[in-house]
Structures are given as C-alpha cells and as structure tokens.
Structure I
Amino acid sequence: MNGLTAKLLDVAVYGAEPDDDLAPLLIHAGKNKILLHMLRALNIQGSLRERQELGMSKVIEVVQALSKLLKDYNYAFFKLIKPLSYVPADVDLLVDVSQVKSATHEIMGLGYRVAVKDPYCLTFTKGDSIVDLYVHPSLGGAIIIDGQRLLEYSCTIEFKTHVF
C-alpha cells in the first residue's frame, strides 16, 4: 500500500487529521471513488462538494423512481451500499428473468433508452443517468454470479446517504 492510500484510509476510516496539503488526498479519494466521503468527513464546503452532493441526489432520485416503478417486481439494487459514501456512476438493478421484458418497458416509460445490449445486461441512459438492468451480474458477457439465485438472498433496507 502506498503512502497516499494509507493516509486516505487513516482519514476516511479512522478519522485521523489530514496533512495541510489536501489536494493530493482529495485527488486520490476521487480516483478511489470516495471523494464524497472525504469531503463530508473533512467538512469541506464549496463547488466540488456541491457537485458531489448533487450527483448523489440524482442517484437517489433514480433509485426512488425505480423503486416505485418496480414495486410489484422481484428485483434488487446491488453495488449500491458500501461502507464509505460515494457517488455511483450508475445504478445496478437485478431483475427476475421472467420480468425483464416488462421491466424494460417500464424503465423506457421513464424516458430511458437502451444504449447497450449484452447477453445478461441492458444499459439504459437518460441524460447523464445510467441504469444497468441485469438478470445475472456479468462482465463482458461472462456471468459473475447467478443473479436469479442471488435474488433469493435480497432484503429490503433503507438507503441512507449520509454517514455522519
């Protein structure tokens, strides 16, 4: 582990005081996709924080809209909950294979369009919003885990956006 990563962990996880020069630490936090967490942990205000918070708000709006839309479906969000606050680049949604066609039409009804079709995933876009609809979590057409079996282990939780 390099020194910057160790400092990042010390500040983000253990609440250590950062060095005077925050720029390298914040750049590293951005590369590690935990910039929002660092900005909150250090109580840094300004346009960067505002953009991160706005990005999180947009993701929350998408999750809320999809939750309402798919309330009668067998679905689960995944890769959304992590121990540190971050702004996801997309929303990953796992749906029962028997409901994927109907869910696709529902999502398109929200104004999304299909941008990419993979064997086990459809990627929808609307503006800068991205939703990946999976029947099996996969990468490059290779199944990582049986999504239909994974749905058996899903649970309902409240999605919290602030750690502090």
Structure II
Amino acid sequence: MTRTFVYAGIYVTLGVAFSALSFAEGVSYLMAIPEIVIVAAAAYASFRYTDGRISFWKSDEGSLFFKGGIGIYLVYLAGFLARLGIDVAFVGPSMFSFTSIVQLSGAALYASMASDLLLTLGVGLLIGRNVRVTKRYHLIKQGLELAPSLPSPQRFRLR
C-alpha cells in the first residue's frame, strides 16, 4: 500500500505542477474550475468502474497483490506526454531551466489547456482507482472480502 500511495502522490504532484505552470504561462485562473470538476467526476467514475476491474490475491507468504486498471495509467500517460510535448514544442529547452516563465499565445495556449484537461482527467482516474484499491485492501485485511491464494509472482534472475 505504501508504494501505491507514493506513486499516486508523484502522479498528482506532477499533474498539479503542470497545471500551475499553465496558469503562469497565461492560462486563465478560471480554467481551474473545470479542472476541479473533471478531477472530482473522474475520481468518482473511476472509483465505481474499477471495482470489477481489479483483482487481489494472496501469495504463499501471505502478501497481498493486486492488478488491474491499466487503462487509467494509459490515460494519465497520454495526458502527461501531451503536456510535456507541448512545453517542449512551444517553450523549448528553456522549460528545463526553471528561470523564466514564457507566456504562451494562440494555438499554444489552447493546446496547453486541452492537454491539462487530459492530464487532469488522468489524475482524477488515478485518485479514484487508488481509493478503490485501498478500500478493497482494508476489506480483505479485515476478513470481510476474500482473496484467492496463488503462488508468489516469480522474479526473473539474470544468470
């Protein structure tokens, strides 16, 4: 569970950082309203959707594993790569210097807003998925839900 929270924290932090950067690049602060609505709606939809899409199992040692919801990561990845690509294309290498903020205009501004909305959707989906995983994890730990016992995942060793 710790790894799930750490990765989710990283994903949310990156999403918030890119959105904040957009506001500094010239996107209106009113754009925060649809972003908040999208995060909330996506989290709720993902929470409901992933219930039947994730599966848990116990290893021989008693560790709990889960899988599922890979499409959610793909949506997040698409939004993240689109946002990163827009910054590279319109801002250029100076985006990595963090010394000056470039004001976007025209098509770059609209592309930035669209990619931010996609990234925001991905963040909301990840939040909903992780809340569902956490809820199911606690139900299994309390004995209110069963997880089948399967052999531990095999680790590949290089010889």
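Bear in mind these aren't lab numbers, they're just calculated from the coordinates by the rules spelled out. These figures come from a predicted structure and were not determined experimentally. Cβ atoms are built from the backbone, for glycine too; each structure is taken alone.
Given structures I, II, which gives the highest value for distance in nm of label points 7 Å out along Cα→Cβ at positions 7 and 31?
The structure with the largest value is II.
Starting from the value -11500: which structure in I, II was helix-only ellipticity at 222 nm (-39500 (n - 2.57) for each DSSP H run of 4 or more, over all residues; to 500) calculated from? Intermediate results must be reported in sequence, preceding the final value.
Details: I: -11500; II: -20500.
Only structure I yields this read-out.
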One of I, II was used to calculate relative contact order in percent (Cα under 8 Å, 6 or more apart), yielding 17; that structure is I
Using Rg and Dmax of the Cα atoms in Å, for residues 39-86 alone as the calculated read-out, with 14.6, 47 as its value, let me know the right label among I, II.
-> II
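Once distance in nm of label points 7 Å out along Cα→Cβ at positions 79 and 119 is calculated for all of I, II, which comes out largest? Intermediate results must be reported in sequence, preceding the final value.
Details: I: 1.8; II: 1.0.
Between I, II, the highest calculated value is found for I.
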Tell me which of I, II gives 1.27 when you compute Cα Rg over 2.2 N^0.38 Å.
-> II
